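Below: a set of structures, written as structure tokens.
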Structure I
Amino acid sequence: MRPLTSDLLLRAYASGIFPMARSRDENRLYWIDPERRGILPLDALHIPRSLRKTLRNGPFEIHCDTAFETVMRACGEATADRPDTWINDEIVRLFVELFELGLAHSVEVRQDGELVGGLYGLALGGAFFGESMFSRRTDASKVALVHLVARLRHGGFRLLDTQFVTDHLKQFGTREIPRAEYQERLADALDERAWFNRDSAIPWELAIG
């Protein structure tokens, strides 16, 4: 089987499909095109009260694109709740290429200099495809998500694709939409010009609609 290229991957995302592996130890990738797609409306983010308190108290330091592959590897680690993941070496290779092209981005959450949470995804036009997140401290991945939304709103993005809806994401307002509606939203977003701001000083309050 011929290896995938970053160009093919970009065309796939622009068409509304994305790759996953059945296991991080499996080399083969499968194309996924869900009948119902998870999205997080950028103008309707819900931030739970306890998380607002964490954000205001500021126990974490936020950075972007300073440890992209490390974040990816952390997202692919086995945990007690998630003994296996879909992020294999091929996924890492492709997204590192996209990162080097300036198209993939990570949000990193640090505490006392230690990487304790984060997420990564792909930016195309005004669409951001959120891929995965991890947390090693309470609320660390949630803080990363709020800071991601702040940057997307600041940069003029129109669509935050979460692929699926999980209990973790539901509390922020993530919802499912039919494939046809997703395709329409994606087409509109891809026509937009947006900018992912890496500045660590972007305030989280910009995430609030």
Structure II
Amino acid sequence: MKTAIFFYSTYGHMYKMAQAAAEGAARAGAEVRLLRIPEVIPEETLKQMGAYEAQQAFADLPLATVDDLRWPDAAVFGVPTRYGNMPGQFRNFFDRAGKIWTDGATIGKVATVMSSSGTQHGGQETTILTTQITLMHLGYVIVGLPYSYQGHSKIDAVSGVTPYGASTIAGTDGSRMPDENELEAARFQAEHASRIAGKLFD
């Protein structure tokens, strides 16, 4: 089976989650591709935001094109939160997928969504759910993060784990990176989605 991890990351938080998801998909025996969603913010603005340097950590990864949606049996989407919805980079990506939609190229394939936000209740769940609407228009079979992942029950620390998908909390200053429970949730979710795709396409 084939799994692609499509992610956008401003400061590296979602990149860490995407790396963990790639590990999880590989655990399921999938052939894995890690693809970054193209940036639309000008380089000078990124430098002013302090994001340019952070993005150099994954600048060598291939940029995703909409045609890359045709390849995998399972797609993991790492979608940070912007006001409870997907960021413009992802919206721009999906808005160019009209030919994928008309061709039915993703109908019956598996998709799952992860997210991140600056605060504990900053919109991760609504971002996941609203992204799923777009994916359903593209015909994907939606998979979440089931309660068989034991990390759902952890209450000893702040954690972005939800039944809709894994997420992480960056903090308002971006200083908090994903903890091990969030990273393992991303691994588990991608492994779970890959195994379901394996059953569908066996």
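Derivation of every value follows stated rules applied to the coordinates shown; laboratory data play no part. Keep in mind the model is a prediction, meaning the values are calculated, not measured. Cβ atoms are built from the backbone, for glycine too; each structure is taken alone.
Miscellaneous remarks
- Distance in nm of label points 7 Å out along Cα→Cβ at positions 28 and 44 - structure with the largest value, from I, II: II
- Computed 2.0 for distance in nm of label points 7 Å out along Cα→Cβ at positions 20 and 36 - originating structure among I, II: II
- With percent of Cα pairs over 26 Å apart derived as 29, matching label from I, II: I
- Computing FRET efficiency 1/(1 + (r/R0)^6) of positions 12 and 132 (r between Cβ atoms, R0 = 25 Å, to 0.05) across structures I, II gives 0.90 for structure I.
- Test item: distance in nm of label points 7 Å out along Cα→Cβ at positions 52 and 92 calculated as 4.0, pick one of I, II: I
- Per FRET efficiency 1/(1 + (r/R0)^6) of positions 60 and 148 (r between Cβ atoms, R0 = 25 Å, to 0.05), the highest-valued of structures I, II: I
- Distance in nm of label points 7 Å out along Cα→Cβ at positions 4 and 68 - structure with the largest value, from I, II: I
- Answer label among I, II for the case where distance in nm of label points 7 Å out along Cα→Cβ at positions 100 and 116, calculated from the coordinates, equals 2.1: II
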